[in-house]
Structure I
Amino acid sequence: MNTTIVALEQVRADPEVIAFVQQANEALRGLGYTEHGQRHAALVAHVAENVLLRLGYEERMGQLAQVAGYLHDIGNLLHREHHAQSSALMAWPILKRLGMPTEEIALVMNAIGNHEEERGTATNPVSAAVIIADKADVHRSRVQNPNPATFDIHDRVNYASTRSFVRVDPAERIIALELEIDTQFAQVIEYFEIFLSRMTMVRQAANFLGCEFRLMINEVYLS
């Protein structure tokens, strides 16, 4: 098969991908998880690309980060456990069918397979960018539970977050996650209760890219 330049547009429009992303989110919705569908996939794709381009990586590396970011959660349709590895394996035949070169598929698979803090780590720029983008998505729009009276801590913290932004300063080599948390719905300490391991992973990913990681909550730098 002839290889071609496979970018996010082809991936997003692929019928298999559309079905997998939608069904993965429905599976997690049924389990009470926050949104992991097209909104989350598109945002992670965009942020991952932006991180690399802002740091001076070539455009194609940014495109591969987009593809990995969009596909990183499709394995949730099988099971939540080990979904990073499931997602990576599911991405292989899709990208091969679309004509992506094997060397690029390998980078994308590695990035997808390493995005969870339980067993992942950044080993190349694409994987580092996907980790940062994925863990930065903390926002009210992710809450799928329609009943605030039954919110768990993940719902509360996400609902309390009214702004989440990844700022990349290429000159100072700083990657900052800026959050605004409405403390009427969750206290800042609750954020750390569920996201400390994720922020540790983001720090490692930022360090891999030669950057310092900083966390800002309500205009106060905490790291």
Structure II
Amino acid sequence: MYKYIFFDLDGTLTKSEFGIMAAAVRALNHFGIEIPSEEILKKFIGPPLYVSFHDFYGLSEEDSQEAIKIYREYYVKEGVYQAPLYNGIKEMLKVLKASGCTLMITTSKPEAMAVTVSKNDEIFDFFDGIIGPALDEHDPNKAILIRRALKSLDFINDSDQTADKNILSQCLVIGDRFYDIRAAREVGMDSIGVLYGYGNEDELKEAGATYIVKEVSDIPGVILH
């Protein structure tokens, strides 16, 4: 049985496209960038904002920072509250907590915003910790965030920044994109790729997901087997 579960937030616990895409449109409009299709806008879900604006749209360092500022002006006021839970999330979390699992959120969304989302969706109390980047971090690799979560649980050896293999064998990352799965492999954890989020089966398989599930209700069966 896996005991320590590290959940992604956007696309795994919450259907976050509504607030994220609305905020992205405002930032792209500011720079006169043609608004792409909804499917392309969904690429903002998952990676850090700096990566989306700088790498995907080729904005300069200065313009990327301005775009992030405009994005957050909307997102903090409105978008952060436009991220409903997927059906069955609360029930799934209740099952895992009742079975003695330690639950964490590890997300590329700024930590303060992730806390706001989890409280608004009434799932904050299920989690033993929420780990995300600071507002001024540009490109926090997901593996870095998972290691921070491990450190918060006192599982990281400060001398070489590694965790005991026996502990890692009890840990599981759950996410909808290849960022989550690659990070799990980098840290040495198993992973579940979920198909109800914003990724697809091919990218999850290619990234090396240990398990792939179709529905929220499938998750406890993998974890508690």
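No value in this document is a laboratory result; all are computed from the given coordinates. Since the structure is predicted, the reported quantities are computational estimates derived from the model, not experimental observations. Cβ atoms are built from the backbone, for glycine too; each structure is taken alone.
Odds and ends about this structure:
- Across the set I, II, distance in nm of label points 7 Å out along Cα→Cβ at positions 20 and 76 reaches its highest value in structure II.
- P(r) over Cα pairs in 10 Å bins from 0, in percent, for residues 28-83 alone derived as 25, 42, 24, 9, 0 - corresponding label from I, II: I
- Structure (I, II) behind the derived value 15.1 of mean count of other Cβ atoms within 10 Å over residues 60-67: II
- Label whose coordinates, when distance in nm of label points 7 Å out along Cα→Cβ at positions 68 and 212 is calculated, return 3.3 (choices I, II): II
- Which of I, II leads on distance in nm of label points 7 Å out along Cα→Cβ at positions 36 and 108, largest value: I
- Highest-scoring entry among I, II, by relative contact order in percent (Cα under 8 Å, 6 or more apart), is II.
- Source structure (of I, II) for helix-only ellipticity at 222 nm (-39500 (n - 2.57) for each DSSP H run of 4 or more, over all residues; to 500), computed value -17500: I
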